[in-house]
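Participant: What follows is a group of structures, each given as structure tokens.
Values quoted throughout were computed directly from the atomic coordinates according to the rules given, and no laboratory measurement underlies them. None of these values were measured; they are calculated from a predicted model. Cβ atoms are built from the backbone, for glycine too; each structure is taken alone.
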Structure P
Amino acid sequence: MRGIVTALVIGVAGSSLVWGGDWTQFRGPGGLGRSGDADVPLKWSPTENVVWKTELPGLGSSSPIILGDRVFLTCYTGYGLSESDPGDMENLARHVVCVKRADGKIVWTKEYKSDGRESNYSGNGARHGYSSSTPATDGERLYVFFGKAGVFAFDLDGNELWQANVGSDVAGWGSSNSPVLFKNLVIINASIESKSLVALDNATGKEVWRAERIQRSWNTPVLVDVPGGQTELVVSITDWLLGFDPETGNELWRAEGIHDYVCPSVVANESVVYAIGARQNTATAVKAGGRGDVTETHVAWRTNKGSNVSSPVYHDGHLYWVHEGQGTAICLNAATGDVVFQERLQPRPGTVYSSVLLAGDRLYAVSQRSGTFVIAAKPQFELLGVNTLDDARANAVPAVSDGKLFLRNDKFLYCLGK
């Protein structure tokens with residue numbers, strides 16, 4: 001049972017209950033990368049504002065999630081620890097890790113050996129490894145997606161409840177999409193594994209519905225509330241933004257999207273969906289709730305600003321993100337798509353795969369090798385600081401809970417705060 005109760009219980013579309021201090025899925029509540037917690041630290045270092053740090057059993061790009069007194073995340077070992085000498089794929093194993101929130105001590109781990117038929121650790125596939133999908137929890141069970149190895153459900157003590165296969169294909173860039181919870185469903189974007197969205201019963205793992213032709217989509221779907229009380233499931237795929245009925249998997253609408261493979265997840269505010277992506281750089285805004293091809297009727301704007309990997313965040317009428325290769329912080333007017341600012345970060349951040357996190361009035365952008373850049377969440381660009389911890393690769397979005405920032409890289413999980 002939970003040892004820390006931090007706030008009143010609130011209902012969610014996903015399933016049963018979460019708590020105010022919890023961060024239960026990729027990018028937190030709604031998958032939007034936003035927290036109203038203004039008490040998270042602005043600055044940290046190896047000797048400042050580190051509550052604890054825990055050495056992890058392996059590498060990983062998945063983000064931590066938080067439920068009560070537990071933190072959950074995933075890692076991988078045995079293969080792909082070095083691009084120059086990746087080792088034998090037969091030794092690849094993935095791990096589910098449960099950490100005590102108060103002091104960082106590992107409570108339990110689960111290990112799953114690979115069948116040795118994964119994408120090779122080289123080139124683009126070496127940029128993030130084999131543990132990129134963030135777990136999700138409904139407060140009763142923990143759900144983990146390990147690509148072609150399948151979807152796993154555990155109780156909160158680490159006992160496996162079920163396992164389900166959603167496809168067996170692989171791609172050179174691996175698999176990254178995280179589970180989305182809706183009522184009694186665990187929804188997986190298995191674009192890489194089977195070119196499908198797959199909904200599983202959360203109690204049994206049995207398939208409830210499947211939507212096909214989900215092409216070249218490395219992003220996590222988002223649930224969007226629309227007028228009338230309905231909820232739609234929106235995902236970005238090559239060429240299209242798609243809206244589905246999350247209960248049945250029936251496609252409701254589609255609009256012109258990103259004309260390339262898509263890594264960034266969409267975000268939404270007041271029924272408007274914002275998508276970015278692609279090597280040619282594109283951003284677009286689409287009003288949800290339509291039917292059929294809504295390109296001519298529901299697209300508010302398109303512009304030639306984007307990012308190939310990191311997802312945006314919405315705040316106070318603006319969209320923010322950091323371009324993964326150019327090292328630029330970008331702000332758009334969410335109503336018009338006009339560029340408000342585009343500023344190169346200094347010192348240069350190198351590669352930024354982690355999506356931007358909003359906490360209070362600050363944006364946190366984690367670079368792979370150059371630390372975390374903190375930017376004011378306002379229409380005037382202001383770099384507030386750059387914080388470094390160690391030299392390990394970092395790709396994960398931090399989690400926020402009760403004034404603490406939970407940040408992981410390939411070596412450690414950190415709890416940062418006062």
Structure Q
Amino acid sequence: MQPAAPPGYIHPRMDGLRERRSGVVLIIDDDPDVSGLLARVIASPRLTTQVAGTAADAMRVLSERPVALVLLDLLLPDADGRSVLARLREEPATSGIPVIVLSAHASAQSQAECYALGAEAFIVKPFDPGAVTAAVTATLERTGRRGYDARLDPDTSLPNRAAFREAFERAAASPSAPPISVALLELDQYRSLAASHGWGSAARALAYALRLLTEALHGAAAVARWTGGTCAALLVGAREDDATAIVADALKAVRAAEPADGPAPAFTFTAGVAERPAGGSLAETLAEAESQLVAARAAGFDTARSAARPGATARQVVLLAEDDELVASVVTHRLEREGMTVRRFTDGAAAAEAAPKLRPSLAILDAKLPGLDGFELLGRLRADASLARMPIMLLTSVGSERDVVRGLGLGADDYVVKPFSPLEVVARVHRLLLRR
């Protein structure tokens with residue numbers, strides 16, 4: 001027998017405004033004062049709240065009961081909130097749950113990344129309780145009007161990350177073990193449209209451009225919205241070289257497409273392609289595809305690149321300031337596998353002296369360096385005009401929320417919490433280089 005649903009709860013698969021305005025709101029925040037205030041603000045006859053102080057507690061709650069909405073803090077004791085958001089979007093059971101992010105750090109970059117990962121709204125701490133109420137009401141109404149489908153992206157009506165993962169795993173599990181290639185394709189005009197006309201206009205342009213791309217990639221097993229202006233294409237039975245040629249032909253078709261009614265701007269995509277290694281996972285394949293996408297953008301736009309068809313690109317130089325031998329070796333190994341050159345320093349003073357001569361593409365700084373620590377080094381790098389636009393990533397320890405806030409305030413572009421997944425570091429490095 002199925003367990004009884006909580007009082008007043010209506011499963012989120014039910015369509016319609018009235019149904020989607022009721023249910024359980026999961027608050028993921030380790031600050032009891034904040035979570036208590038949110039619970040009091042949201043509580044109503046049709047909405048109940050549950051609090052999770054860690055990412056692990058939140059995933060347990062989500063596995064045990066249906067949730068209508070998530071309020072997510074970015075700085076959690078055991079995880080980065082962005083990683084939690086990405087995981088929610090990749091799991092079929094949670095991919096359709098709307099998420100509102102709350103954070104004391106509200107840089108344009110952090111907001112853009114959260115929206116790209118599928119957040120419905122971003123609220124800055126300290127927050128106005130009325131603004132939270134309005135955001136919760138508007139989000140539940142909006143998601144209720146558009147209906148619920150756990151495997152479709154609401155902006156483009158394409159499959160989402162969860163659906164793409166399922167398609168990849170089905171293909172990888174086939175007894176015949178066909179070659180599998182994955183392409184990441186980014187709409188070249190997406191960021192400029194978002195900056196000049198807003199995210200809504202950018203999303204509408206993306207939906208139109210992806211319809212053209214999907215038609216051009218008619219042989220793909222799946223084309224899905226991945227993050228922001230990026231989509232992923234699954235090419236089953238295609239080796240890397242053939243997949244790159246297929247994607248290149250699709251880019252030409254999109255570029256040459258004529259609008260069905262009236263003038264429309266020309267859209268182009270830049271792509272990175274990778275073949276799944278023997279027994280490899282989707283995460284590994286995507287990491288390689290993202291590496292190729294970074295290299296393709298460094299060479300220009302409106303092109304497709306893979307290891308089989310590399311083209312001419314310069315190696316990216318990464319400055320790594322890290323005194324821990326194990327951490328440094330892991331990061332160096334992974335980045336060098338991505339075709340980057342890593343220059344490692346064990347103290348901040350040596351890194352500060354070398355940086356202007358190296359002119360690195362990106363810097364990774366440990367917050368707890370001996371002598372000149374990561375924060376002082378960060379300040380010196382930001383004070384150098386020649387390095388002002390260089391992306392900087394901060395490495396910090398679990399639970400060091402003050403370190404994260406301090407680093408971002410001093411000009412860090414991103415942070416990774418130790419212990420970390422090497423794949424996460426690689427992915428964040430690629431994203432920073434893409435933005436650069």
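Participant: Given that Cα extents along the principal axes in Å, for residues 25-64 alone, derived from a single structure, equals 32, 28, 11, which label among P, Q identifies that structure?
Facilitator: P
Participant: Which of P, Q yields 28, 26, 22 for semi-axes √(5λ) of the Cα gyration tensor in Å, as computed?
Facilitator: Clearly, the read-out refers to P.
Participant: Any idea which of P, Q comes out highest on relative contact order in percent (Cα under 8 Å, 6 or more apart)?
Facilitator: Comparing P, Q, the top value of relative contact order in percent (Cα under 8 Å, 6 or more apart) belongs to P.
Participant: Can you say which of P, Q returns -500 when helix-only ellipticity at 222 nm (-39500 (n - 2.57) for each DSSP H run of 4 or more, over all residues; to 500) is computed?
Facilitator: Only one of P, Q returns -500 for helix-only ellipticity at 222 nm (-39500 (n - 2.57) for each DSSP H run of 4 or more, over all residues; to 500), namely P.
Participant: Name the one structure among P, Q that FRET efficiency 1/(1 + (r/R0)^6) of positions 281 and 385 (r between Cβ atoms, R0 = 41 Å, to 0.05) of 0.90 was derived from. Display every interim value, and only then the final one.
Facilitator: Working: P: 0.90; Q: 0.45.
For FRET efficiency 1/(1 + (r/R0)^6) of positions 281 and 385 (r between Cβ atoms, R0 = 41 Å, to 0.05), the value 0.90 is produced by structure P.
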